[in-house]
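Just so it is clear, none of the values below were taken in a lab; they were calculated from the coordinates. Remember, predicted model here, so these are calculated numbers, not experimental data. Cβ atoms are built from the backbone, for glycine too; each structure is taken alone.
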Structure P
Amino acid sequence: MEYFAHETAVIDEGCTIGKGSKIWHFSHLMTGCILGEACNLGQNVVVSPNVTLGNNVKVQNNVSIYTGVICEDDVFLGPSMVFTNVINPRSHVVRRDQYATTLVKRGASIGANATIICGNTIGRFALIGAGAVITKSVLDYALVVGNPAKQIGWVSEYGHRLNFNEEHRAICPESGQEYTLNNHQITRIA
């Protein structure tokens with residue numbers, strides 16, 4: 001076995017788990033889910049059938065990742081954040097054939113207790129604030145907060161707020177990476 005699973009973790013047959021991944025206390029991986037390499041699933045995490053998590057995905061405690069969710073590499077899912085997978089759930093109506101796809105792109109971070117309404121895309125390196133409710137897709141590098149969530153700025157790949165000058169350029173204070181802003185699109189240029 002090239003991954004670690006705590007003795008209380010439940011891993012159903014038919015899961016794919018990448019090298020170096022860690023699955024902690026009371027977590028449950030269901031049939032057909034895929035975990036990339038070097039993933040870390042905290043306590044009480046559920047990964048539903050056919051969910052795909054890329055490499056180096058960090059899932060904090062008490063997160064359920066439902067069928068229809070795809071997380072690319074380097075995604076961070078904060079404590080107790082929530083995904084949905086049916087837009088209009090009813091206890092008495094079976095809608096398993098209507099699961100909507102939610103895509104969380106590379107490097108995005110979703111804060112504690114945030115809710116992601118299904119069918120949306122979270123852009124590359126976007127930062128979703130704690131408690132935000134995402135009701136529409138989020139742009140690459142966007143900083144969004146609130147309920148319903150609204151974009152209040154832009155962040156670098158290191159998660160720092162970007163302040164653009166008159167030439168529409170900004171520099172990340174930690175990495176020194178330089179970014180340009182053009183028509184609501186961020187491009188990293190160095």
Structure Q
Amino acid sequence: MVYYNDNELIIRNMKEADARILTDEEIVQGWHADISKYLTRLKDQSEGKCISLTAIYKGIPAGYVHIYITGLGGAFCGEGLPEIVDFGVLEKYRRKGIGGKLMDVAEQIAGQYADTVWLGVGLHSGYGSAQRMYVKRGYIPDGTGVWYQDKPCDPYETKIANDDDLVFFLSKRLERQDES
């Protein structure tokens with residue numbers, strides 16, 4: 001399904017061919033990439049658990065985001081709210097509006113299921129642009145503090161690492177989008 005299409009950018013459901021291209025590009029730019037994350041998302045999409053999107057910029061996969069109908073884990077798990085998971089835009093395609101448009105579409109989809117959407121964002125500097133974008137888009141901290149490996153950290157915790165498993169949860173109220 002195509003969710004957005006203009007002269008340069010198409011946002012559509014992810015395909016298996018996108019997974020290989022995105023993984024290869026992430027490896028080139030130095031990310032710890034593994035195609036299995038995409039294959040898991042595609043399997044979940046086929047089972048109706050999520051909607052996986054790819055941004056195609058001038059014919060080439062440039063970014064992605066996944067919207068889980070109910071969250072996978074974390075601060076809002078069990079509340080029946082959609083979760084935005086694993087959002088990314090390849091570095092060479094940043095500052096072209098791709099990330100903002102991906103988030104617009106993700107939020108529109110989430111709004112079909114609830115009036116609130118949530119996400120976790122990593123805390124190391126590699127997530128800096130995403131952290132800033134979420135704040136600008138109106139996401140606010142949930143109040144549970146920092147989480148590590150899917151568990152809230154105790155105050156003064158010393159056995160954590162500043163890696164991809166160290167996250168902060170945020171949520172945003174949406175205008176509910178009723179399906180027509």
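If Cα extents along the principal axes in Å computes to 55, 41, 22, which of P, Q did it come from? Derived from P, not from the others.
Have a look at P, Q and say which one yields -8000 for helix-only ellipticity at 222 nm (-39500 (n - 2.57) for each DSSP H run of 4 or more, over all residues; to 500), as calculated. The correct label is Q. Computed over structures P, Q, percent of Cα pairs over 15 Å apart, for residues 33-88 alone reaches its largest value in Q.
As an exercise: distance in nm of label points 7 Å out along Cα→Cβ at positions 113 and 137, calculated from one structure in P, Q, equals 3.0. Which structure is it?
Numbers: P: 3.0; Q: 1.5.
Clearly, the read-out refers to P.
Quick check: 10 is what I get for relative contact order in percent (Cα under 8 Å, 6 or more apart), calculated from one of P, Q. Which structure matches? Label of the originating structure: P.
Here the criterion is distance in nm of label points 7 Å out along Cα→Cβ at positions 9 and 121, and among P, Q the highest value is seen for P.
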